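*Asks:* Just below sit the structures, each encoded as structure tokens.
Taken together, the values in this text are just the output of simple stated rules run on the coordinates, not laboratory data. All values reported here derive from a predicted model rather than from experimental measurement. Cβ atoms are built from the backbone, for glycine too; each structure is taken alone.
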Structure I
Amino acid sequence: MTDQQRFDTIRAWGYPHMVTPAQDRLAREGVSFRQAYCPGATCIASRAAIFTGMYPHSTGVYSFNNWNEHRSWVQDLADNGYWCVNMGKMHLNPRDDPGGFHERIVVENPTNMNLANGGADDDWGKYMSFNGIDRPNDRHKTDPVWGRKFQGVAWHHEERFHSDVFIGNSALNWIRNHRGEQPVFLQIGFTGPHEPWDPLSRHLELYHDTEIPKPVFRPNELLDKPPQQEALKRMFAGAG
């Protein structure tokens, strides 16, 4: 599961300016839900909907509020004999809540989320700290006009320390070392392409000479939507 990724960022779905070989293969060999849509305008609201099977108006989760009290279908899998594992982001509160999983490698947003211990209180932060590296909280916002540009910066440490590389490697290591006999549900939650937009330099180079189409905005598109969506838009625009 990626975070905050739009459908028009996948080459296989008709967007040739994108370079997404792994997702293209998933689209070819897996199942694509071409009429699905995002029921919540934030990652927490979307996760609550996906993992409970309920709309935001049923869970009450429209924004960044807690959704742990709602039963997840992960628990149903566990109750029916599956060994359930999460590697990466789930956005539970508290962040180390099991969420129905038997095992978790917990990774939160790379940005500052009021993390304790300098950001070393999730597994990725601990890995960084063990290797003498501080979590790069909000490094992308050092530009004073970042709020208007929404422009990220390339990852500046070794690749293995990038949050998504850490998550992918953790999942691979788990698969290689697992010896259980029962069926497995493995959920891999990557933090990207959510802010802070910190791609590896070699990935950024893939788009060096690429013309990226501008996004399409429709006037008054939130008029018939729940008021929470307009409030979120104003918050992200810095309008209070």
Structure II
Amino acid sequence: MIELNFKKGEEWYLEERFEKIKEFRETGTYSMAKTVDSDGIIGIHIEEYDFEKPQEFQKKALEYFNNNQTDVLNALCLGIIEYYPKLMKVYDITEFDEEFGFPKIQNIDDVKKVIGIGNIHILDDKKDELSYVGFECGCPWDEEHGLGIIMHKERVIDVGAADIAFSGSKELRKDNGTYTEEERLEDEKWEKQIAENIAKYKKEQEETKLREVENKKRKLNKKWWQFWTK
């Protein structure tokens, strides 16, 4: 059992070696995944919120991960595979491209060859008396923002940039029922604005392209002597 004997005012952080983490890459500066195997040592951050000491649901979540490393980490890999097309779309990548950090990923072993786990965050959000756990990872496609995965036991809740691993996400709050009506309305407003901006941008691009085509047609239809006149 990993002891969590922190008190308020202390940094709730420790390092621990996990055997199954060795199957992933080592992490380097920022959110980079190196090309060598991990030594298994990662940082464990316990999110303290307003607690006097680590909560039982946080201790249980860490112990659950420690006792079920294979199942949890394999589920994490499968979650990355599932979300991979969405991640590629975010970076405007349409096909596998190692040069841009998106190698072909088809199975669990493929994921472990390119992803490094640097830290896990035992969050202060819970469900069924177990904390959500955020995995802060290094990846080849974004060495600055990295990769974050939020899990509850073997369930992948969300995948995104590394910061969701310690700050949580909308999908987490939806999962445990703390997502408020106010948040929902704000998100709808934001998503509507984004959709309008995208539509406006596309319209402007189409109009620009149409003008270019019309200008080209006019030039082609000019008589040779018209090029010498204003």
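*Asks:* Suppose you compute semi-axes √(5λ) of the Cα gyration tensor in Å for every structure in I, II: which one lands on 27, 24, 21?
*Replies:* I
*Asks:* Using mean count of other Cβ atoms within 10 Å over residues 126-133 for the comparison, can you identify which of I, II gives the largest number?
*Replies:* II
*Asks:* Moving on to the next point. Which structure, out of I, II, was helix-only ellipticity at 222 nm (-39500 (n - 2.57) for each DSSP H run of 4 or more, over all residues; to 500) derived from, given a value of -8000?
*Replies:* Only one of I, II returns -8000 for helix-only ellipticity at 222 nm (-39500 (n - 2.57) for each DSSP H run of 4 or more, over all residues; to 500), namely I.
*Asks:* Work out the source of 0.7 here, i.e. which of I, II gives that when distance in nm of label points 7 Å out along Cα→Cβ at positions 6 and 62 is computed.
*Replies:* Clearly, the read-out refers to II.
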